[in-house]
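Following are the structures in question.
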Structure P
Amino acid sequence: MQKRPSFTVSEATKKMERYCAYQDRCHQEVLGKLREMRMIPEAMDKIMAHLINHGFLNEERFARSFARGKFRIKKWGRVRITRELKKRDISPFIIRLALEELDNSEYSDTLRDLARKRLTQLKGLDPRLQKKKLYDYLLYRGWESSRIYDQLEDLFPPG
């Protein structure tokens with residue numbers, strides 16, 4: 001059986017500085033990493049305080065960049081972004097700040113483009129089935145159901 005390496009507080013601090021500098025992290029991720037390194041609670045507290053005081057760890061910065069990235073790259077809606085941030089124990093106040101990163105007109109344009117692109121993939125199906133599959137797809141991606149209904153009305157005019 002392989003023995004895991006043990007770290008001094010200063011070694012662990014340097015390792016966590018690199019970990020946080022590479023990409024914005026939330027407190028939960030860093031605590032998980034410190035647990036993996038088998039650090040004792042007192043050392044974890046000391047390292048976390050160091051990372052926060054020296055700007056390596058900032059929940060608001062993490063949440064804002066998370067929201068921007070998931071929206072622009074994965075085309076997630078506000079509901080999914082909120083849910084994922086809550087999973088990471090981000091406070092409701094910081095989640096609200098993070099969602100401010102999403103420009104309303106860009107948000108609407110993205111939903112429209114995403115819906116149209118998905119609809120082309122559903123060609124040949126019964127219109128009711130297309131509508132349901134499109135709704136389910138957009139809901140899974142975290143878009144608000146009221147916005148999805150508005151989009152469906154635009155794509156499937158009555159009559």
Structure Q
Amino acid sequence: MRVLFVCLGNICRSPMAEAVMRMKVAKAGLSDKISVDSAGTGDWHIGDPPHRGTQKRLTASGISFDQIKARQLKPIDFEKFDRIIAMDQQNEQDLLKMAGARYKEKISRFMALLHDRPQADVPDPYYTGNFDEVYDLIDRGTEQLLEQISAGEH
């Protein structure tokens with residue numbers, strides 16, 4: 001199973017989700033079965049490390065982000081990944097436009113993992129500054145995602 005998290009610039013939400021999910025996959029002993037990556041729909045931060053707020057929050061939780069650098073989504077990603085998870089509605093819509101009919105079933109929105117939360121989007125901490133709220137959502141959502149994948153759900 002190959003999972004790709006997608007946000008706008010790939011420096012806040014999606015790299016945080018990538019790092020948290022990688023840690024959970026490793027702890028579950030599933031690194032040989034599940035690979036995780038992240039990308040952005042925009043190109044502003046290509047090659048940059050995660051935002052310092054993301055770094056600070058991940059460090060506080062003991063989660064590594066050393067290998068994560070921002071990259072832009074590529075057309076090949078639609079073929080390469082089994083699940084492409086958008087961090088908000090706008091990115092989901094952008095992904096659906098880019099994907100074409102062939103790959104639409106691979107795309108979902110992150111907040112769909114958290115059925116008890118009415119909000120549609122993971123808030124962008126680049127603008128809100130609230131990296132703790134984003135971490136809490138990502139922590140809970142990646143737990144649900146790992147359970148789905150482990151149970152064989154797509």
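Since every read-out is calculated from the coordinates, none of them should be taken as a lab result. Please read these numbers as outputs of a predicted model, since none were measured by experiment. Cβ atoms are built from the backbone, for glycine too; each structure is taken alone.
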*asked:* Given a value of 21 for relative contact order in percent (Cα under 8 Å, 6 or more apart), calculated from one of P, Q, which structure does it belong to?
replied: P
_Structure from which 2.9 was derived, distance in nm of label points 7 Å out along Cα→Cβ at positions 61 and 109, options P, Q_ = P
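Assuming 0.8 is distance in nm of label points 7 Å out along Cα→Cβ at positions 85 and 101 as calculated from a single structure, say which of P, Q it is. Walk me through the intermediate numbers first.
Values: P: 0.8; Q: 2.9.
Structure of origin is P.
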*Match the computed value -22500 of helix-only ellipticity at 222 nm (-39500 (n - 2.57) for each DSSP H run of 4 or more, over all residues; to 500) to one of the structures P, Q, and report its label.*
P
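For which of P, Q does distance in nm of label points 7 Å out along Cα→Cβ at positions 5 and 141, calculated from the coordinates, equal 0.8? The partial results should precede the final answer.
On the way: P: 4.3; Q: 0.8.
It traces back to Q.
Thinking of P, Q, which structure, once Rg/Rh (Cα atoms, Kirkwood Rh) is computed, gives back 1.16? If you can, show how the numbers build up before the last one.
Working: P: 1.16; Q: 0.92.
For Rg/Rh (Cα atoms, Kirkwood Rh), the value 1.16 is produced by structure P.
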